[in-house]
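The data blocks that follow each hold one structure.
Bear in mind these aren't lab numbers, they're just calculated from the coordinates by the rules spelled out. Quick caveat, the model's predicted, so the values are computed rather than measured. Cβ atoms are built from the backbone, for glycine too; each structure is taken alone.
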Structure P
Amino acid sequence: MSSLPSICHMDNFDLNLLRIFDALRRHGHLGKAAEELNLSQPAASYALKRLREELGDVLFVKTRSGMQPTPRAIQLAPVVQSVLADIRERVLKAPNFVPDKAQRTFTIAMSDVGEMVSLPRLLQRVTSLAPSVNVTTVSLAPKQLLTSLQRSEVDLAIGYFPDLDGVDVFQQHLVRHSFVCLVRQNHPAVQGRLTKKLFCELPHAVVQVEGRRQEIVERFLKEHGIQRREVLHTPHFLSIPMTIAMTDLVVTVSSDVGEIFARFAELEILDPPYKMPRFDVNQYWHRSQHDDPGNRWMRGLVRELFVPIPD
């Protein structure tokens with residue numbers, strides 16, 4: 001038989017009665033127990049009466065030396081202590097996050113471009129500050145991403161996600177990017193400047209990926225009736241730097257991607273001949289994660305990556 005009320009009685013059992021039990025067990029005096037719990041003595045007496053009725057035992061017997069526990073109360077004492085300790089430590093105590101001691105895996109939604117641009121620096125910070133923290137990245141369709149945030153399967157989304165909105169989704173602006181064109185160094189047709197005529201006549205590489213930022217370019221060209229010679233269509237960014245460096249093709253990518261590609265291949269960064277739209281990179285999280293200390297810590301690290309460095 002269980003030491004506490006059966007589950008069928010839990011709906012009517014007042015857990016505050018356990019505090020009366022614990023205080024009376026420690027003090028052995030109803031008045032002192034009432035004083036600790038900031039109750040009047042009649043209120044404490046009534047609570048003890050209710051507890052006796054709920055548990056079917058007198059629990060404490062009045063003697064010359066104070067209120068002495070019955071065998072039933074002695075049996076219950078460690079159980080009540082454990083329940084109250086769990087409530088204090090696991091329910092009422094605000095959680096904290098100590099990076100150098102934390103053991104946790106954060107799941108972050110990013111596109112492959114986002115990984116290339118932000119992930120190395122983010123991991124550098126994470127591994128130096130929280131050596132036992134792991135990071136998993138995922139790439140999800142917009143509807144699936146929203147569901148995963150709602151279910152806390154994804155802790156954070158970083159990138160250009162215009163579909164992530166609603167009252168339960170928080171977002172923080174990180175940076176605004178433009179677009180650039182890349183050609184190989186010493187391109188025979190380009191003399192440091194890309195004209196509208198050259199843009200339309202030169203062969204282009206077009207990256208077709210799930211990332212929404214590339215859609216901005218395609219939508220802009222279509223809306224303005226700009227036609228180009230599309231020689232290469234590829235779903236991968238990885239092949240672009242070497243392809244552009246070894247051919248006369250042009251590619252249009254976001255400015256952050258262009259800067260990274262130019263580090264690994266002999267490429268020249270040029271302004272597009274058209275005033276293309278800019279876009280915002282944000283970080284997104286769900287309301288359920290808003291007050292989580294670990295999530296707050298990770299959001300702070302991400303924000304620091306995009307804060308401009310003073311000259």
Structure Q
Amino acid sequence: MVVPGIYPDLTMAEYLAIPAVSAGVARAVVDECPLSGWFQSPFNPSRVLDQSKASDVGSITHQIFLEGGRMDGIEVIDPRDHPAEKTGAIPEGFTNKSIRAARDAARAAGKIPVLLDTMDEIETASDAIYGFAQSLKQEEPAVWAALQPDGGQSEVTMVWIDNGVPCKLRTDRISTDYGVTVDLKTTTGSVDPDRWGRTQLIGEGYYFSAAWYRRGIEKLTGVQTEYLFLAAMQNAPHLCSLIGVDAATLDLGARKVERALAVWARCQANQNFPAYPSRAVYPSLPAWESMKFDNVEQQDPFLLGTQA
């Protein structure tokens with residue numbers, strides 16, 4: 001049974017096991033199809049969790065930066081301890097039997113395996129994030145305060161019932177008064193605010209998560225939190241930026257959250273989570289695609305008669 005409340009001390013494994021809808025599941029329901037959302041949810045007994053390198057790097061960075069450098073649950077693997085049996089060559093990545101066995105043993109023990117050189121880069125990136133966080137004191141004092149050891153909490157789980165749907169979230173960092181929520185996003189791409197806004201905030205649908213978290217936090221605390229993304233480069237030069245969500249984008253997110261909850265409730269009641277329709281679908285032509293070729297036609301020297 002899902003018991004609504006705020007739980008500051010749950011592990012990630014305990015959070016993932018809570019039988020409730022998360023932001024990612026809800027977004028899949030409305031942006032993909034109900035079956036896709038159900039497939040990613042804890043209601044699916046065959047659910048497979050993400051264990052990619054990018055996911056591991058993000059998880060470790062979160063733990064180091066948001067939890068005061070805590071290293072438990074992380075297994076650092078030195079390739080020099082796993083030379084090839086025949087040649088003695090040092091593996092690059094998890095590329096031989098010995099180092100893969102070490103990786104698999106770490107996972108079996110509930111730890112995140114990470115190569116030594118990757119760990120060095122994660123620590124460098126974490127130092128850069130810390131430096132950026134300190135630089136916010138003058139211009140963003142509320143965010144700066146939330147990121148200080150005594151200004152907030154990391155990895156707080158919240159559970160609520162929304163129109164009959166059990167829901168959950170897990171904050172990266174939330175201020176003591178719940179007024180500021182910071183979502184740390186690591187990437188190997190650009191963290192230029194405009195580009196990140198197009199590719200991640202909009203392109204990856206992170207604004208939906210912002211709306212989901214704002215809704216859940218308000219349901220449980222009565223506070224309308226300010227939701228911000230701290231985007232950080234995993235690789236050199238380890239740049240960072242702080243990105244908010246404007247009112248129009250939040251409104252779209254809130255509408256999509258409302259729809260996702262309504263669809264999930266209906267599917268839950270019917271015990272039927274449909275996939276895509278069994279008919280031909282004709283996607284609309286985006287206005288920008290047509291405009292792009294209009295410009296080509298209007299500027300073509302052959303059509304304009306300015307070139308023989």
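P, Q: which one has P(r) over Cα pairs in 5 Å bins from 0, in percent, for residues 65-128 alone, as calculated, at 3, 12, 11, 12, 10, 9, 8, 7, 7, 6, 4, 4, 3, 2, 1, 0?
P
Using mean count of other Cβ atoms within 10 Å over residues 169-176 for the comparison, can you identify which of P, Q gives the largest number?
Answer by largest value of mean count of other Cβ atoms within 10 Å over residues 169-176: Q.
Computing Kirkwood radius over Cα pairs in Å gives 22.0 for which of P, Q?
Q
Using the calculated result 3.5 for distance in nm of label points 7 Å out along Cα→Cβ at positions 49 and 145, pick out the matching structure from P, Q.
Computed on structure Q.
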